[in-house]
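These are the structures in question, set out in turn.
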Structure 1
């Protein structure tokens, strides 16, 4: 499984997805610039990403807790998600996203 990530400087990265891992964990473990301060507890919004438009309807719907955290995140768009709330599965092979400004450490 692959995840296509564009970092805050516009550099493209192809990451190997791991079944059952949070997308945030995969991004962080590859050493890309993402804060992820709360470690995936949906308590900080520092793993904010922009999902490619063609993927927004393929992901599971956003839950209220994630929506509430995005209310306090900067630079939120219609394509914003918290990468800690996306659990990697075969269904998401090829997921394409961009790290949001302000999510870098």
Structure 2
């Protein structure tokens, strides 16, 4: 089981962590929400939880809890700027459908 970061995503995550000045890495996960059922989450990680899996890619520690790992296994996280919009994007081979607004997905 693994998750990967593109160079753009890893660079942006490193920038955020440096500006924050603390934290051990980034926590990725999923939550129940939206019209398709699930949404991705990205937060700072300050400690490793009991059921966390820790991955390191391109110098960034990525923590994922066991419940979310089932949905994120094999995903790639990218960072993109399009006009005035910028953000992290998940390229997830487990996704079966995505809502029209792009905020949620289903497996």
**OP:** Supply the structure label, taken from 1, 2, corresponding to P(r) over Cα pairs in 10 Å bins from 0, in percent with the calculated value 14, 47, 33, 5, 0.
**Re:** 2
Original post:
relative contact order in percent (Cα under 8 Å, 6 or more apart) computed as 42: which structure among 1, 2?
Top reply: 1
Subject >> For helix-only ellipticity at 222 nm (-39500 (n - 2.57) for each DSSP H run of 4 or more, over all residues; to 500) computed as -3500, the structure of 1, 2 it came from >> reply: 1
Original post:
Among the shown structures 1, 2, from which was the value 11.4 of mean count of other Cβ atoms within 10 Å over residues 7-14 calculated?
Top reply: 1
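Since every read-out is calculated from the coordinates, none of them should be taken as a lab result. If you're wondering where the values come from, they're calculated on a predicted model, not measured in any experiment. Cβ atoms are built from the backbone, for glycine too; each structure is taken alone.
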